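**Q** See the structures that follow.
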Structure I
Amino acid sequence: MTLLMKNESKTTFLESALAGGAAGAFTRAVAQPLDVLKIRFQLQLEPIKDGSKYSSILQACSSIVKEEGYSTLWSGHIPAQLLSISYGMIQFSVFEKIVELNQASDAQFESHRHWIIFSSGSVAASVATVVSFPFDTVRTRLIAEQKTRKAYKGFMDAFSSMVTKEGPQALFKGLTPTLGQIAPHAGIQFFVYKLFTDNILNKLSLFDRKSSTVKSTLAGNLIAGSIAGFIAKTAIYPFDLVKKRMQIQGFQQHRTGFGKQMYCSGLLHCIKLTINDEGFLALYKGYGPSMLKCILVTALHFAVYDEIKHMLLKMKS
């Protein structure tokens, strides 16, 4: 998620897409178990305390492995990879193109830089979300199912079953709260990341790459990405929880082994049921593993993308 701030050295649309896809694939492979833990917590209606199905990160991990096997920690990995690759390719390439067009047409670009970064990141992420969303829904279903009582044989079976039994619209369940969170989430990520790499960390010789395009070093990118991920995820987390609960509507019969199930008819209804039945703080269920994943993924996503971009620019010079 790095940015084009100088005219003299740029990656092409295709290069940005390839770098974004590679960054998405790498980070997904590393962080998938944390995603599984996060979603299992988000879908648990009972209070998170001693004696509940999942009461802590370590207990949940141990319980999943004991009951369903190690492979469960990588449930839905194929659609998750397709999600990350397609999202990364579209987000990065669209973002870079929007910034480039703004830079070429706006004489006051430098004074508007941070606002352009925020809005460009929001638009790019929204486009990427709509295109890649079916992969998100399918991987949520695969993670949500109990592996001892499988509902689907795999990615293709889940995809075709959902379309056949529930209609194509089932692949887009939860899209509304997702779009509500993704625009500010991505905008905040881009803004905070560039604030640190362009205005803070690059002022320190330890983190200055002395490059016209990729200004901050790998260590600087990892630090800035971690901070950006933490701030952005905290701001929009309740929308993520509601999205996950909406994505399993019509699938509750396959989750009876996990305890009480929620039946909601839309975004506001889901929020109302969550707060009334579980309390306001329930909107932050799964925050622990989600934050660990977010810090790791955002840091790696920014850093890997920047490193690939830096490599491509060096090859062209």
Structure II
Amino acid sequence: MAGGVLSFPLTAFRDDGSLDADGYRAHVAGRLAAGPGALFPACGTGEFFSLDEDEYRQAVTIAVREAAGRVPVVAGTGYGWAQALRFARLAEDAGADALLVLPHYLTAAPQHGLAAHLERLAAGTRLPLVAYQRGQVAYTAETVRRIARLPGVVGLKDGHGDLDRLQRLVLAAPGDFLFFNGAATAEVQARAYTALGVPAYSSAAHAFAPEIANAFRAALGRGDDATVDALLRGFYVPFVELRDRVPGYSVSLVKAAARLRGQPVGPVRAPLTDPGADDLAALRALLTAGLDLVGATL
């Protein structure tokens, strides 16, 4: 999973809000063709929070069948541990390789409660777990040492971007414990994370412009700072600025960009909203600029 960009496919919906299995299958196949290091269906970018259990089962099943063992399939799970275990068992039955444990629902919790949540999940599923700290979930070094001792917990995805805290967590964990850069638009912080020993990252851009995502990853890997800087200036940083205009655009813009590329992913589900005309025009111009930088076309 550390060998390539981590891809988080979008869940396709029809205009009436129903799941579009055929559109989703086509989207997943396209992500796999672009050579990701792993596939993460039904996670944050895939609108896990909007899926019922049957839709979740379909999404994970399609991803597993399309991947056909070529890359690991890590399905999302979340809410309280009881509901998270229901999703975990659906992912097991669908053939997923592991689970990304999304932040629990709504309430803040003390460190021993966060650890107990993962202990419950680890005891109830045979699938390896990757904890995800974001929002109200932020682990201390002591908690990471505790959860890393659990047989089923294999890694942590960081969505906070607090590099001081992350360095402490990396140093506290055993050497075989996995860490992933899960910051929003992770490429912007990829060099800093790599310097801390966390080179693997999730890429929202891979969902709509794998040409850009793969070019950035390749440039980063070979130490080509000129190309990295050009892509950051010309695409990633302006994308972040556009993303930050409206809550939820971290998913809505990605889905809109995929539609601009002709991918049949449909709209987002409420409470998310699709971009308005002005933001959509800005997104189109930005996407064109990014593709021009890597010699691809809209």
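**Q** Could you tell me which structure in I, II was used to calculate Cα extents along the principal axes in Å, for residues 63-118 alone as 60, 19, 8?
**A** I
**Q** Of the structures labelled I, II, which one yields -14000 when helix-only ellipticity at 222 nm (-39500 (n - 2.57) for each DSSP H run of 4 or more, over all residues; to 500) is computed from its coordinates?
**A** This value belongs to structure II.
**Q** Can you tell which of I, II yields 3.0 when distance in nm of label points 7 Å out along Cα→Cβ at positions 135 and 207 is derived from it?
**A** It traces back to I.
**Q** Comparing structures I, II by percent of Cα pairs over 35 Å apart, which one has the largest value?
**A** Of structures I, II, the maximum of percent of Cα pairs over 35 Å apart occurs in I.
**Q** Right, something else. So relative contact order in percent (Cα under 8 Å, 6 or more apart), computed for just one structure, reads 28; which one of I, II is that?
**A** Comparing all candidates, it corresponds to I.
**Q** Name the one structure among I, II that semi-axes √(5λ) of the Cα gyration tensor in Å, for residues 143-238 alone of 41, 16, 12 was derived from.
**A** I
Laboratory data are not the source of any read-out in this text; all were calculated from the coordinates shown. Quantities reported herein were computed from a predicted structural model and do not represent experimental measurements. Cβ atoms are built from the backbone, for glycine too; each structure is taken alone.
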